[in-house]
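Chemist: Listed below are the structures to be examined.
Since every read-out is calculated from the coordinates, none of them should be taken as a lab result. As the structure is a computational prediction, the values presented were derived from the model and not from experiment. Cβ atoms are built from the backbone, for glycine too; each structure is taken alone.
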Structure I
Amino acid sequence: MLVDSHCHLEYEGLVEDQAGALARARAAGVQGFLNISTRQNEWDRVIGTALREPDVWASVGIHPHEADAHADLGAEALRKAAENSRVIGIGESGLDYYYDKSDRNVQKSLFRMHIGIARETGLPIIIHTRDAEDDTYAILAEEMEKGTFPALIHCFTASAEFARKVLELGLTISLSGIVTFKNAKDLQEIASQLPDDRILVETDSPFLAPVPHRGRPCEPAFVRNTAEFVANLRGETLDSLAKKTTSNFYSLFKRAAA
């Protein structure tokens with residue numbers, strides 16, 4: 001049984017047939033879903049879905065693309081939203097210098113605020129980082145010195161050196177359908193060597209459909225394709241990888257396990 005550790009069930013491409021997408025995923029052996037928010041006005045919807053579906057959980061947070069629109073979001077708003085028992089993670093948050101849709105200083109400020117709430121609540125922070133390895137690592141290292149917090153890098157596409165450094169900080173790494181792409185040889189090498197207790201799988205649906213589904217909206221069911229591919233890279237069975245990644249999910253997201 002698998003867990004899709006990162007999906008956007010409220011996004012166009014999934015929300016129109018959310019029940020159908022969940023049913024297809026369950027039929028494919030997916031037993032849990034973490035429904036990720038990216039803006040404050042999504043929080044009620046992701047929590048509502050989690051309240052309605054017992055195998056769906058929610059995160060609350062602000063994506064770096066949305067940082068400018070939430071520059072005045074106070075920590076108290078995030079703290080209060082995180083009190084809901086169906087919220088198991090903080091984020092996604094982080095830094096995106098590829099699109100640069102928000103001021104970098106605002107991105108950094110909100111990233112640190114999310115880390116603070118993760119430290120305070122014990123809920124893992126779900127990190128988005130793109131073309132921002134140096135600043136992401138610097139902030140993580142500085143914040144860890146203030147007090148540890150659980151965290152993962154979602155949809156990992158960064159360098160092997162970045163992987164090594166964040167693993168040393170205690171982070172978990174999640175792999176999306178990108179790892180199945182033909183041009184992802186460096187990522188495939190990283191995936192083959194990740195520690196057994198620090199690896200997750202995700203879809204980031206409705207984006208980034210894995211092979212053989214490229215060119216169509218991604219669904220949580222497709223996490224099985226990614227898991228099969230990663231298992232083959234690592235020389236193990238799908239069942240073995242599924243057990244590890246599911247165990248890792250519940251070890252990291254302790255509120256889901258409870």
Structure II
Amino acid sequence: MSKIKKQKKYLIKIKANKPFFSVITVVKNAEKDVIKTIKSVKNQTYKNYEYIVIDGNSEDHTVKNVLRYRKNINLFISENDKGIYYAMNKGINFSRGKIIIFVNSGDILTKNALKNVNEIFNKNKKYDYVFGTVKRHYTKDTILKYGVNVGRLKYNFDFATSHSTGFFLKKKIFQKYGLFNTKYKCSADYDLYYRLIIKKKIEGSSTKKSKLIGIVQSGGYSSKISFFSHLKEETLIRINNNQNLFFVSLIFINAVIKHFFKYFK
């Protein structure tokens with residue numbers, strides 16, 4: 001007897017009228033964190049956006065808390081999924097905006113974030129992406145990520161000059177070159193950046209250092225993955241994207257050395 005396929009659980013489904021941005025939040029069992037994320041999106045000074053929330057069938061009060069803000073959400077789906085990148089791809093497939101931005105549970109946008117990024121895209125029609133300045137909290141440190149550094153993408157283990165909360169990308173680029181590769185469990189964002197910026201050479205820029213776009217809390221999904229799991233997957237991504245094996249070896253060795261020096265400080 002064949003199993004009955006579980007239907008998607010649409011809790012909110014309201015179309016936005018030709019939104020410029022699609023803001024997507026992926027969440028699972030984050031009943032407190034999701035509230036501050038939703039509030040930061042709701043309080044944007046720029047209003048031409050749709051808001052999509054993808055929940056992985058949470059078992060706490062996440063669904064209840066999201067529904068408190070139903071007037072501010074265009075699409076809310078709660079169902080089982082296979083992981084964070086599956087959920088993010090689902091959000092992309094449902095989106096209708098020109099520009100995609102992920103603000104996952106616990107992270108926030110500053111109130112003028114969409115306004116500032118919209119101005120950059122409108123002044124530079126050829127840009128496919130914008131990296132926004134992001135303040136990232138770690139367990140012990142807080143750092144500011146800003147600018148575009150292609151060399152960092154090529155040669156550093158800590159590759160990103162921004163974070164997904166600060167990475168604005170045209171939907172047509174996803175449609176042309178593909179979504180997040182779900183065979184990667186913790187670094188599919190790096191694979192995406194490498195494919196698009198290094199291999200496909202899409203054009204983009206960044207906000208000024210002083211224009212803070214997002215704040216990323218500590219303890220997110222990637223922080224739960226061990227250093228060596230990250231390193232192993234990113235090394236595989238480099239190889240699969242045909243990066244020079246000699247340089248891949250150097251990057252691997254350098255990352256291990258830096259990690260141990262940091263660990264024994």
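Chemist: Of the structures I, II, report the one carrying the highest value of mean count of other Cβ atoms within 10 Å over residues 22-29.
Modeler: II
Chemist: Can I ask one more? Using Kirkwood radius over Cα pairs in Å for the comparison, can you identify which of I, II gives the largest number?
Modeler: Of structures I, II, the maximum of Kirkwood radius over Cα pairs in Å occurs in II.
Chemist: Here's another thing I want to ask about it. For distance in nm of label points 7 Å out along Cα→Cβ at positions 70 and 86, which of I, II scores largest?
Modeler: For this comparison of distance in nm of label points 7 Å out along Cα→Cβ at positions 70 and 86, the top structure is II.
Chemist: Given a value of -10000 for helix-only ellipticity at 222 nm (-39500 (n - 2.57) for each DSSP H run of 4 or more, over all residues; to 500), point me to the structure among I, II it was derived from. Intermediate values should be presented prior to the final figure.
Modeler: Details: I: -12500; II: -10000.
That value comes from structure II.
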